[in-house]
Structure formats: C-alpha cells, structure tokens
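In what follows, structures are represented as structure tokens.
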Structure 1
C-alpha cells in the first residue's frame, strides 16, 4: 500500500475528521515523491523562529499560524491565509509541535474544501520526555529528518 493509502486507512480506522495521518518519515517521503504535497506548519512564528523548521523546498512549505503569538488566541484568518498558500487539490501535511494543533487545522481545512488534509503524527518536536525535554520522544526532529535550527 502506498503512503497516502496507508494514511487514509489510518484516517478511516480512527474515524478522523480529515483525510488521514502520516508519520514524520512518511510526510518527508511524500514531499520527495509528490511536488504538489506541502507541509503546512501551524506553529506560531515565534516557535519557527526560536525552535526551527522543516528543511524542505520553499514551494513545499507554508507557515500559517493556528494560534497567534503573543496571546495564544486562535488565528481568525487561518483559512484566508491557507488560501494564499495552498490549492484545494494539494496534499497538505499539517504540522505543529507535538501533533495537537495540526489535527484541528486539518479538520478545519477539510471543512473548507481541502480534501487532502493530513495530520503529521508526533509533530515537529514530539512529546516531552521524563525530564520535560522535547525532540527525544518522536517527531520530525527525532526521526532525523532535515530541519533548520533557530
């Protein structure tokens, strides 16, 4: 089964309100295989500036905050900003810090006609470990995928 097929099967199995879910490694493989695939990083601008971001071609990366910084309120212009960076037939791979905000973003995008919206499981940094540190328990960075540090 191909990556998108596996991702869609995860979506059906887990009754997700969007197309499906991919691991970070699957997301990276999709980006390499499909020039119409795009990472939509929904972390705040501050997170991308201070923590880092995925290292993919610019035409395969979009930065659309789910929450704003400072303040942490939901971005009221989320869909309008997404519309400026993605087409409705693109394969969109929503990414956040640990895989929570990206689920909400994928759901909202689906509700607005983006049928190929996928969540990137584990996010960019993954969950915290026993010492409260990230990048050790899953995520894009832990998977050894290319990223640009702050």
Structure 2
C-alpha cells in the first residue's frame, strides 16, 4: 500500500458511520498535497477570510476556493455545488478546509451526497479553535502545525 493510500485509509477509519470519505489532520493533508499533485484542497472559507487571514501555500492547480457561506452576513452560498463543479471533478480526491473544521465537514458531507466520491475533511481547519485569550492559530490547525501558508 502506498503512502497516500495509508493516509487515506487512516482518514476513512476516523469517521464511522461515514457521511463522507474521511478526515485528515493538517499534517496528513499537507503530506497528501505534497505527494500527489492530483489531490485538491477546497478552501470553503469566505473570500474575506482568505484575503484577510491567509491561505494555504500550494500550487494554484491544487487549490480551489468555494465559499460555504458568504461575507458579510454568513448566508449559505446558493451556488456552492455549481462552484464546486467548476473547481473539481467528482472522482478527484478533495480535501475540504475551513477556519476550524466545522464548515469543511458540512461541505464534505454535501459534496458526497451529490456524487463526489473522495471527500475528506481537514480536522482543526486553517486557524483552529480560539485560545483562552480569544485568539486563533495557537491551539490547533494548519497554521499552528507550522505548515506553509501565505499571510494576508
């Protein structure tokens, strides 16, 4: 079994019963993106979050930006599925990312319900939960793990 297959197998085992393919840690997501250029990260944060907070530093060909909700207001993005279809194919391995791992889980579930076969949630998200002072990037997530990202 390959390195990529090992990670995806562990990710599948993390969520039972499975509403989507599985859940990966930020470190596993980074390793997958480095190991296989065909794997795509789908960042479901708002455009404002990507612009003001930062984004994962990966090649553009591996990065898709599809807002789960809109800013301002936080309304559900009515075009989510159409935008996802423009960003990725239903047979691709997709890693969904949000701020803390909540929206990405919902996005992976909705995509799976609509025929996407390999949807994985990135646990902890980009910034993780807030610390005791109300700040993010200190408790968990992509940034806390020291993985490459581009600041705002």
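Just so it is clear, none of the values below were taken in a lab; they were calculated from the coordinates. Note that the structure is predicted; figures quoted are calculated from it, not measured. Cβ atoms are built from the backbone, for glycine too; each structure is taken alone.
Structures 1, 2 were shown, and distance in nm of label points 7 Å out along Cα→Cβ at positions 8 and 48 at 3.7 was computed from 2. Ranked by Cα Rg over 2.2 N^0.38 Å, for residues 16-95 alone, structures 1, 2 are topped by 2, which has the highest value. To test your reading of the models, identify which of 1, 2 gives 16, 13, 9 for semi-axes √(5λ) of the Cα gyration tensor in Å, for residues 72-111 alone when calculated. Source structure for this number: 1.
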